[in-house]
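The data blocks that follow each hold one structure.
Please treat every number below as a calculation from the coordinates, not as lab data. Just so it is clear, the model here is predicted, and its values are computed rather than measured. Cβ atoms are built from the backbone, for glycine too; each structure is taken alone.
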Structure P
Amino acid sequence: MISVCGPNEASERELDAAFNVGRLIAEAGHAVVCGGRGGVMEAVAAGAKSAHGVTIGILPGYDPSEANSSIDYPVPTGLGHARNAIVAASGRAVIAIGGGFGTLSEIGLALKMGKRVVHIGSWDLEPERLARFEGDGAVYISAKSPEEAVRLALDGPT
């Protein structure tokens, strides 16, 4: 599974990137995990479904019908924003696309968990601060395209 995070209020560019990231993850044979709702979450799930992939939505509330129509497996948590920890923990890597503070929390949690986080136009983090935690496995990588982001999430930097 690869986790993807990004804002509910996304730009057209972010939505396009998310759709393509979802499609590429599915084509590579991996499931997409996301927050299950609108914006980037809906676009990445739709992209995965376009390639016959599997989608899992980690929802903030208790109602599985909150999930967007491209989610195969809605997981109602009742945790609100705390569900971001589950999104971050579920993927072998995390791809962040754009983002607000919810996305920033998922990035921070994933890095704290020692995950590889690849971002397309998301938060700029101080390289010297990140370097202090490299021994924990945490890596934060910028990608210029959906193709590069998925490659880096699956294979790491070359």
Structure Q
Amino acid sequence: MRILILFLSGLVLLATLGFLVGSLLPATREGRADTFIAAAPNRVLAVIADVEAQPEWRDVGSVTRTDNGWVEVTRRGERITFFAEETTAARLRLRFASDAGYAGAWEAVLEPVAHGTRISVVEQATVPSPIGRIIARLMFDPTSFASEYLAALKARVEG
């Protein structure tokens, strides 16, 4: 019985410590990346805006258009709902919310340059849960995600 009490006390202490550490971490993280794509900005924007085709070139399970945006379902089954806030020739700004408990914003800025487009993306994700913040830091790097997205976009547009 004494071993069970010590074990349960250790679990409570570990959970409390995890909650305290997670509470000290910032709720919002940001990832940034940019690249050059050898195509005009309107071509780059057209590929980004064709959300139904994104499973062909990104690691996304499926995409379904809705009345005011679209829903991505990842290969793990997570559902992420997107809403476009601004779409111009120079900027695309989105808001998103995941059923995994985080939400945020994504922005792409397209600048015409000689022989193509300079594109910069910024993604901000907010995780309200202190334990979720720890898990997010262990399993997700927003800068790597932004870089991988741009590499896939570049391959699709230029390919």
Structure R
Amino acid sequence: MAELTKLESKLGEVTGLAMAAQAATKKVVSLAKEEHPEVVSRLEKMLEEAAETERRCTELAGTFDGKKTAILEEAQATKSKGADMMSTYLDEDADALDGFEFLTMAEAGEVGHWSVLRTLNEKAGSTQVRELVDWALPIQRGHFAGVTETSLNLAAEEDPHETA
């Protein structure tokens, strides 16, 4: 298997996070759809954007000569780690607020990873990576802001004296 540079490895990680985001978003839709149907359209938009992010990342991975397979293996490993975290955090007792709290952590992680990719690329100087980051980072920041806002709105509806 081809050895990856730090830039290529980070591309694999953001690809895997986009994959994991799709699974997490679907899970939170299932937690929210009955009690909070008003948030489902936001989640569906996030799902579409995560799928488009994965598509664009995979396309870019194909431009790294002989390294697409290795980059996508890195993506699968990252996706698997995300799935493990989600299954630990969102157990059978999880509700919509739990789901949005998980998405808040996940989206913060995505913003961080995309920011690191941008910084790595400042030295690497890849126009294609810069264009992808310039497209994806604002979307990830929007996702983070949106799920944080929804988490706070759902928390505001909770009775803080009710037993957990």
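Annotations for the structure displayed:
- Given 10.8, 31 for Rg and Dmax of the Cα atoms in Å, for residues 74-113 alone, calculated: source structure among P, Q, R: R
- Origin of the value 16.4, where Kirkwood radius over Cα pairs in Å was derived from one of P, Q, R: R
- Value 1.7, calculated as distance in nm of label points 7 Å out along Cα→Cβ at positions 10 and 58, assigned to which of P, Q, R: P
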